[in-house]
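K.L.:
Multiple structures follow.
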Structure 1
Amino acid sequence: MGDRIETFRFEKEDKQRLDVFLTACLPEFSRSRIQGLIKNGFVKVEAETVTKAGRDLAGGEQIEIRIPPPVPSGLVAEDIPLDIVFENEDLVVVNKPAGMVVHPSPGHDSGTLVHAALGYIPELEGIGGEERPGIVHRLDKDTSGLIVIAKNERAHRWLQEQFKSRNVEKIHLALVDGKPPTPAGRVEAPIGRNTTHRKLMAVVPLDKGREAVSEYRTLESFPAHTLLEVHPLTGRTHQIRVHMAFLGCPVAADMVYGKRKPTVDLDRHFLLFRRICRSSLSTYAKNRSIL
């Protein structure tokens with residue numbers, strides 16, 4: 001597959017940045033992707049190569065952009081069964097089992113959700129220009145639940161924007177030890193790296209971490225546990241597990257952030273990603289023009 005070449009003319013009277021103009025002309029690509037193409041010399045203005053994304057266009061310029069084909073990730077597709085709960089021509093929603101890693105990482109170079117997705121949809125390779133083709137979000141290895149996979153560049157960009165702008169509804173079910181301070185509430189506690197154990201996360205001062213917000217409500221109470229519905233408004237690593245431990249009611253069987261000895265007979269923490277972007281996916285399925 002050769003390079004795709006597109007030509008546009010800037011006809012507006014007001015000045016505009018080159019990257020902003022090209023992003024509007026090529027809505028299937030993110031602005032960062034366009035900026036990368038400009039930086040790497042794939043864009044010409046009036047037949048001259050331009051490498052500054054902030055270059056101002058004054059009016060009347062002809063712009064040529066050369067878009068190389070996606071770079072293969074080098075990942076090998078694997079024939080791993082997927083539990084598919086929704087699919088159309090643009091995306092697929094799968095139910096990831098506990099124990100499966102979402103994308104390759106040190107110590108996990110096979111058997112991941114990405115390898116399985118490539119086995120099911122070979123054309124995923126290269127979407128988003130990452131080694132995790134089509135993957136927009138992730139779940140911890142031992143957290144089960146829904147993962148959305150984009151099947152093309154346009155859907156990938158749209159889904160990224162939905163997550164970034166917090167238009168995605170993310171609902172988790174969590175069985176926690178004990179009970180939270182109130183039946184329902186909101187946790188606003190920044191999360192950053194644990195200063196003692198760098199592979200773990202912790203609630204830290206804002207200048208040491210990033211904003212993290214979670215909302216929860218009680219679904220059912222038990223003598224020693226509480227079943228919660230948790231809605232993370234941000235997407236920090238281990239956010240729900242850290243926030244529940246911060247409240248004094250860690251996720252049951254979470255031996256990292258909770259009690260060392262599980263209070264329930266499980267070999268992984270009791271956390272399930274139950275529902276994801278329900279309204280957004282419904283709208284998307286009915287009206288693809290929003291892309």
Structure 2
Amino acid sequence: MFAAPPAIEAKVFATLPDKFSKVGQRSAFADVQFHGAPTPSFLEGPSFDRAGNLFVTDIPFGRVFKITPQGDISLVVEYDGEPNGLKFHKDGRAFITDHKNGLMVLDVTSGKIEPYYDRPLLQRFRGVNDLFFAANGDIYFTDQGQSGLHDPSGKLYRLRENGQLDCILNNIPSPNGLVLNAEENIVMLAVTRSNAVWRVPLMKDGTTSKVGLAIQMTGGFGPDGMAIDAQGNLAVCHVGLGVVWLFSALGEPMLRINSPTGKLVTNCAFGGINNQQLFITESKTGTILVADLPVPGQKMFSHM
């Protein structure tokens with residue numbers, strides 16, 4: 001429907017040092033997700049703190065890493081969990097969607113991590129995946145588990161500041177990354193197994209209506225993590241294809257960002273000066289990529 005957008009190639013910003021590689025160690029995550037193939041790390045959840053440090057998770061080995069603006073990597077915590085999404089609350093705490101333990105909260109200074117919300121009505125989640133904070137502190141998060149086209153039972157939740165849990169949507173074939181628009185009346189939701197991004201309008205009473213297909217993708221495994229900028233442009237990681245797409249607020253493809261390493265680009269975050277860079281986790285190779293984005297109003301890059 002649209003012409004191919006201009007393409008650029010990301011650069012390697014940082015690589016997980018060998019001392020943190022779990023070569024030869026098995027994990028339940030790798031046994032299921034990759035049929036036991038060697039997986040010495042699987043990075044996800046990039047998010048910046050107020051000092052400009054980038055934090056990422058390592059799902060199979062329950063780790064969170066801190067990466068300085070200079071690219072130096074240090075271990076923040078290692079625990080019995082499967083951390084995926086990570087976002088910072090306005091008070092400085094890091095909240096984590098942990099596939100094994102539910103919602104967790106982390107003090108990145110002390111390394112103390114503990115459950116925040118793990119058993120609604122005494123039942124555990126299927127496997128929470130990613131999260132996004134509203135301005136008022138409400139947490140929107142996805143419960144993906146092993147859902148897919150064969151079992152479209154994934155869920156989109158909102159956990160209010162007062163502790164009330166709302167299930168906004170409950171028939172999703174693999175809900176993954178999500179963002180709120182600036183007006184906070186629409187959730188853009190990556191639905192991996194449908195290879196699509198859904199538009200989820202939020203009604204005044206907190207429910208949803210007229211959920212629609214915003215972006216249909218093809219190839220790879222489907223969309224994973226996403227990030228949104230001040231203009232409403234949407235960055236979508238296309239895991240399995242090795243590409244991050246940048247779409248306009250209207251859903252038109254603006255830019256293709258190619259990975260120079262592996263095909264498992266899983267998540268991304270805007271950062272750098274004026275948020276004009278996109279930082280991307282390439283999970284298979286343990287690398288964090290960075291791409292310089294065009295300044296709003298400038299002519300887009302030419303094709304490579």
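K.L.:
Where does the value 17.1, 50 come from, among 1, 2, when Rg and Dmax of the Cα atoms in Å, for residues 111-270 alone is the thing being computed?
P.N.:
1
K.L.:
With Rg/Rh (Cα atoms, Kirkwood Rh) coming out at 0.93, pick the structure among 1, 2 it was computed from.
P.N.:
The read-out comes from structure 2.
K.L.:
Moving to a separate point now. Taking distance in nm of label points 7 Å out along Cα→Cβ at positions 15 and 263 for each of 1, 2, which is largest?
P.N.:
1
K.L.:
A follow-up question, please. Upon calculation of helix-only ellipticity at 222 nm (-39500 (n - 2.57) for each DSSP H run of 4 or more, over all residues; to 500) from the atomic coordinates, which of the structures 1, 2 produces -5500? Show your work: numbers first, answer last.
P.N.:
Values: 1: -5500; 2: -500.
Working through the options, I get structure 1.
Read-outs throughout are calculated quantities, based only on the coordinates presented, and are distinct from any laboratory measurement. Just so we're clear, the structure is a prediction, and the values are computed from it rather than from any experiment. Cβ atoms are built from the backbone, for glycine too; each structure is taken alone.
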